[in-house]
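There are structures below to look over.
Read the figures in this text as sums done on the coordinates, not as results from a lab. If you're wondering where the values come from, they're calculated on a predicted model, not measured in any experiment. Cβ atoms are built from the backbone, for glycine too; each structure is taken alone.
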Structure 1
Amino acid sequence: MYSVFDAAAGRWSLPEILGMPGESFNSSAGCTQRVDLENGEILLPVYFMKQGKSVVPGENFYESVMVRCSFSGERMRVLEIGAPLGIDSPRGLYEPSLIRIGSDFYLTMRNDRCGYVAHSRDGLNFTPLREWLFDDGELGSWNTQQHWIALGERLYLVYTRRGAGNDHIFRNRAPLFIAEVDRETLRVIRSSERVAVPERGARLGNFGCVRGQ
């Protein structure tokens, strides 16, 4: 569902449903980052379940997909859907976030065991999935979101991970780290890692990144 903000009136429209074709259900764009194109179209990362598809009986199994939408200023409409991304792991891939730098698109996705990343030239179809890693080993981000920040031509990931003296925090969801991503290898540069939001005993794993005005 989506709502449109009327800046002149200072209010939101009533919620509308974005019609998704096919046999998917429980579709959502919650906790994602989208890319707004210069022509007014929107590349919207979505995750969804398929009827009867579950790796573990009784558990949800999600796939992530890119949806290209038109926007009239009042209504969104689906124009094209990319190839779904999924893995044979509990709950699959979900809460995807997209960012663009020039002609390159980068997608990060949550999984119960680790995070995954993929690259695209058209924003719809992506390279084979890669587990998120440091440039010298395991990243240790698991069962929580990752999000993007772009500064010029440099790409950064914001994430949580194990191994930071934070085993007392639910799913190691604090602190929030930020580090630069090597755009060629799609690995996190360990030496660039910094604490973005410190750990003070509370979980921080569900978060967002937005550009300020």
Structure 2
Amino acid sequence: MIHWDDYWKTYSVSKAEKWLILERNKILNKYLDQIDKPVKKVIEIGCGFGSNIHLIKESRSDVECHALDNSQISVDLVKKKIDEAYHGDCRATGLPDESYDLIFSAGLMEHFKDETALIKEWKRLLSPKGFLITFVPARYSLWQLYQLLHLGQWQHGYEKAYSAKGLTELHKRNNLNVIENTGIDPFSINGFLMKLLNISFDPIWKKSFLPSGYTEFGIVLNKKS
């Protein structure tokens, strides 16, 4: 297993991942536009390279951007553009209650065998009318086949994948409202072609005929009243 500090030291964004980042950005902005505040306070938890929080920072003047990661290398990289980047545990951040209008993560939750503490902390940080959005790997895709081919030697260590139903039920058990389930890249075909050909394009095929047939899910949630 690679140490996350070492991973972020050498990380670069592929053209396929750049497209995924832009697709996530559309979803994040859709819900930022629904927050009725002159300045919305946003945090990316498990920010890694900070691709999505950087996009928000660059494109919106009505957002105060924050980030958190347990890798000091990640935090140092993100701090070059975002002052409020914190080194900490995503299950116990030490940040104030109900302090964020939008909380999001990408590629984080799947690394936890028990997500309960993580979701509980997100709920604590979320403002009463705020949104929680998380992006996780979908179970039925080429990406999962690629991971299985590593025969247990996956460089990121433990990592699970989710079905649409399982992801919804997980959050309902943790007393959150599910506003929207969405998927990015049906069966990983678009991302596979982008990686294979080293190009980026806006694909025509964006919807799967199976609810769980995506590379990645985005689930949008809020607190129950």
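Each of 1, 2 could give percent of Cα pairs over 30 Å apart, but the derived value 19 comes from 2.
Given 4.7 as the derived value for distance in nm of label points 7 Å out along Cα→Cβ at positions 17 and 185, which of the supplied structures 1, 2 does it correspond to? Provide the component values of the computation, followed by the final result.
Values: 1: 4.7; 2: 1.0.
Among 1, 2, the structure yielding 4.7 for distance in nm of label points 7 Å out along Cα→Cβ at positions 17 and 185 is 1.
Quick check on the output: 22 is relative contact order in percent (Cα under 8 Å, 6 or more apart), derived from one of 1, 2. Which one produced it? Intermediate values should be presented prior to the final figure.
Details: 1: 13; 2: 22.
That value comes from structure 2.
Given a value of 0 for helix-only ellipticity at 222 nm (-39500 (n - 2.57) for each DSSP H run of 4 or more, over all residues; to 500), point me to the structure among 1, 2 it was derived from. Derived from the structure labelled 1. With distance in nm of label points 7 Å out along Cα→Cβ at positions 81 and 105 derived from the coordinates and found to be 1.5, which of 1, 2 does the value describe? Attributed to the structure labelled 1. Could you tell me which structure in 1, 2 was used to calculate mean count of other Cβ atoms within 10 Å over residues 97-104 as 20.0? It traces back to 2.
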